[in-house]
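A short reminder: the numbers here are calculations on the coordinates, not readings from a lab. As the structure is a computational prediction, the values presented were derived from the model and not from experiment. Cβ atoms are built from the backbone, for glycine too; each structure is taken alone.
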Structure 1
Amino acid sequence: MSAGEAAGNETQGVHGGQTFIVKGQYIKDLSFENPHAPHSLVVPDLKPAIDVNVDIKAQKLQDDLYEMTLHITTRAVADESTIFLVDLAYCGIFQLANIPPERIEPLLLIDCPFVLFPFARRVIADTTRDGGFPPLMLDPIDFHSLYLQNRAKEEAVAS
């Protein structure tokens, strides 16, 4: 097996003709705000509270091609003032072929963000570090629980 074949197998899962392939990933939108610089960078022992919001959206591009957007907003607040704000929309293009229709939504909203999260986490860590702060290392996210919570909210609104 060549190195190229091995690399292709890392992003592809085939089970009974079902295919899950990561076709690409990219930053769609990235914003960093440091509204109180340089003052916020020279305050000793600043320990801000970090607020993290996550939103996941998926859209069909073609027959078996989907774009999944992992939108993460992080805000550091100290003394009721924003220290920094990072707003990231990190996307992946996924090919889902021969997947039963009832499995597509969970794949897009659980498995796809799970694949993208480590890369989005690195972008946020690099951005906060490049903004003059210690790198913000987000804790892992349980996308399965997030999916179930969102489904429960949707069902409550529908009834």
Structure 2
Amino acid sequence: MIHAELDVQYAMNAADLPTVALLQLWVDQTLNFINDVQDSPELTIRIVDEIEGRELNHQWRDRDNATNVLSFPFDCPPEVPLNLLGDIVICAPVVAREAQEQHKLLQAHWAHLIIHGVLHLLGYDHLTDDEAQQMEALEIAILQQLNYSNPYL
């Protein structure tokens, strides 16, 4: 059973943010489903407001808006014995707005975006249709194991 070393940074306050225990569950469920990860991988999840989310999206993706999730995989040199996967940044106000607009449970949307971010850290992407189908299928399967419904319906 893989258990991630998780550093959670709450860079904003809101009543409906997921707990560290929920974030840990979603990360660990993803890592164990993929099952191609070394023991005790490390990652950071930073929960931000729209100002920081917009700044990061502008800096790293040249887009002038806050987005729901950004993933920053860490490419460790082979000779360095670190098991650092990278960082995930989640913009809480965007997540809340999307959940409401899409008529989704907020917790289910958080779970989906954390899973999505972890998959990016593991090298999955959705740049092509085939990649998107593979990544979405993994997200759906992991969410189902957590008793959340298909977010793409």
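Annotations for the structure displayed:
- Here FRET efficiency 1/(1 + (r/R0)^6) of positions 26 and 98 (r between Cβ atoms, R0 = 25 Å, to 0.05) is compared for structures 1, 2. The highest value is that of 2.
- Origin of the derived value 2.6 (distance in nm of label points 7 Å out along Cα→Cβ at positions 34 and 66; candidates 1, 2): 2
- Structures 1, 2, by distance in nm of label points 7 Å out along Cα→Cβ at positions 18 and 114: label with the highest value: 1
- Among 1, 2, which structure scores highest (criterion: Rg/Rh (Cα atoms, Kirkwood Rh)): 1
- Winner on distance in nm of label points 7 Å out along Cα→Cβ at positions 50 and 122 once structures 1, 2 are ranked, highest first: 2
- Computing helix-only ellipticity at 222 nm (-39500 (n - 2.57) for each DSSP H run of 4 or more, over all residues; to 500) across structures 1, 2 gives -15000 for structure 2.
- When FRET efficiency 1/(1 + (r/R0)^6) of positions 58 and 138 (r between Cβ atoms, R0 = 30 Å, to 0.05) is computed for each of 1, 2, the largest belongs to: 1
- Answer label among 1, 2 for the case where distance in nm of label points 7 Å out along Cα→Cβ at positions 42 and 74, calculated from the coordinates, equals 0.5: 2
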